[in-house]
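Below you'll find the structures, each written out as structure tokens.
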Structure I
Amino acid sequence: MVFPPFSAIVSQGPKTGVKYIYYLLKYRFSAWWTQLGIRWGSATSFFPPKFRFDPGKSRTPGLARDMHAQMNTYLAEGNLERLSQICTHALQEKFKAVVNKRKKSDATKGRDNSVLRWEVLRYEGRPKIVFSSTFPFPKTPALPKSLKPPLLFESVVRIKSVQRLARWKPTTKEAATRSPSVDPTGWEIVSGTEKVHDASENVVIQRQFDPNTYMPLDGWKFWGTIGHTQWADIKQILDLESMEREKADQSVAKTIEDMGLGKK
């Protein structure tokens, strides 16, 4: 639940705007309360408090910034092996399709002697956590009833920066033996390919934890980026909650009918 700009709330009108704020606060509080419950559930001592579950939330702003830079660098280079190490499986598959499509396009257009390079020219302020949540994975039929599903911690970090994406070509044979991302000496930007833009991105990183020991099950993974929570997103959640309540009511009604409790 990433808070939208105030203008996005005002544009919904007074009545909807109030609902918008209410549900944003409600779901953010629910996420906070769930995290609090999991954290205190891992306590080994209450006075003074000692917790086994420590997802390292305070370290995620810098971590998200670094992973965001790595992801964009590897994507520009087409380094699928490196991307597989820091990205979720779903994002890996998406990037694999992007890289393969680009390779075909480069071969068709004769771009074999140039490479794509992404870089941050400067950061605008420090990265900032705008939302975080911890929740257990939904149970699946494949998971034995005696086992708890893993916990997933997510941190959404806002990063503001000025970025550049451009094609570079080597001007010397020695430069062609290394990437311009490592050392741009002997490389130059291909005319007409440079794109510089301001970016404000909500970066999502996540990590899985064991529900019994609260120890990490894997390394941090880059999930992707998200926009602010829109009113349409809220309505979708409300519709899903309404459907779940309707299913629950039907289930209770069927149970009562099967037991004959509803008969006079």
Structure II
Amino acid sequence: MIKRLIRNEAVLWVTDRVVHVVKIEKNWLGLTKHVLGCTYEDIRDFHWLEKPEKLKAVLEDILTVYELSTYTLTIVLSGSLLLWQVLELPGRTRKEAREAASWSDALANTADTYTYDIYKIRKQSRETNLWLFSAYPAASVEVMLQLLEARDVSVDRVDVLPAWISNRYGGTDGTLYLREKNRTHVLHMQAGYVSVYTYGAADERDLSQEEPYAMSFYPQGEEEPTAPCWKPAYGKRVQQWHLAGPPSVLL
């Protein structure tokens, strides 16, 4: 019997100040046998994602520290460089909508070249549809992918945090706060997807929390936080592998 080559997997959640990492080790049947979550904090220049040499240095160090050279990676982008909007665009097909998005105000007001993607939510009118739009500076993505290719590290896909959360959230409308080192990812949930994403100084609802990393969810119209409600499959994985803090979002 010839055994299949099973590659271990890792997810890197890239932010301005830290990189969260989840390593997923597989057995020869392709089943998960071990999960490890950790956070890389050795970042002193919070503009490192805009500087090719610093970006390469950080990524090289992460590959070494967490021994990821034989892993297949998924990269989840977030932070101040990420653009995320809900756009009403003409066109029936994804190709037509992408063309329309390239001329939208979301990109017209920026000086950088962005790589972007869209995902259809629903039909809005006879001639338009509602689309989720995400964009990230192309140069930063290219530096990451070129370095990983040069190190012969496989990349499964590049995703963005709002889409990642949208695919895992299963609760009511409201706002999810993911705080790290005095900065907060704020994700407004609407009809099962992230309608607005922002990243910046800690929100006033988080100021009373003293932990460097925290997650809270406020249902729409409520003043008290509750535990976010995740889709069953995702919630089961988190419970099974006992992950806590930001890395738990990456399962």
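Worth a mention:
- Parent structure of the calculated result 2.8, given that distance in nm of label points 7 Å out along Cα→Cβ at positions 14 and 86 is the read-out and I, II the choices: II
- Among I, II, structure where distance in nm of label points 7 Å out along Cα→Cβ at positions 102 and 190 as derived comes to 2.8: II
- A value of 56, 46, 42 for Cα extents along the principal axes in Å, calculated from one of I, II, originates in structure II.
- Computing helix-only ellipticity at 222 nm (-39500 (n - 2.57) for each DSSP H run of 4 or more, over all residues; to 500) across structures I, II gives -6000 for structure II.
- If distance in nm of label points 7 Å out along Cα→Cβ at positions 6 and 198 is computed and equals 4.5, the structure in I, II: II
- Of the structures I, II, the one that 15.3 was derived from, the read-out being Kirkwood radius over Cα pairs in Å, for residues 150-213 alone: I
The numbers here are math on the coordinates, done by the rules we state, and not lab data. Worth saying up front: this structure is predicted, and the values here are computed from it rather than measured. Cβ atoms are built from the backbone, for glycine too; each structure is taken alone.
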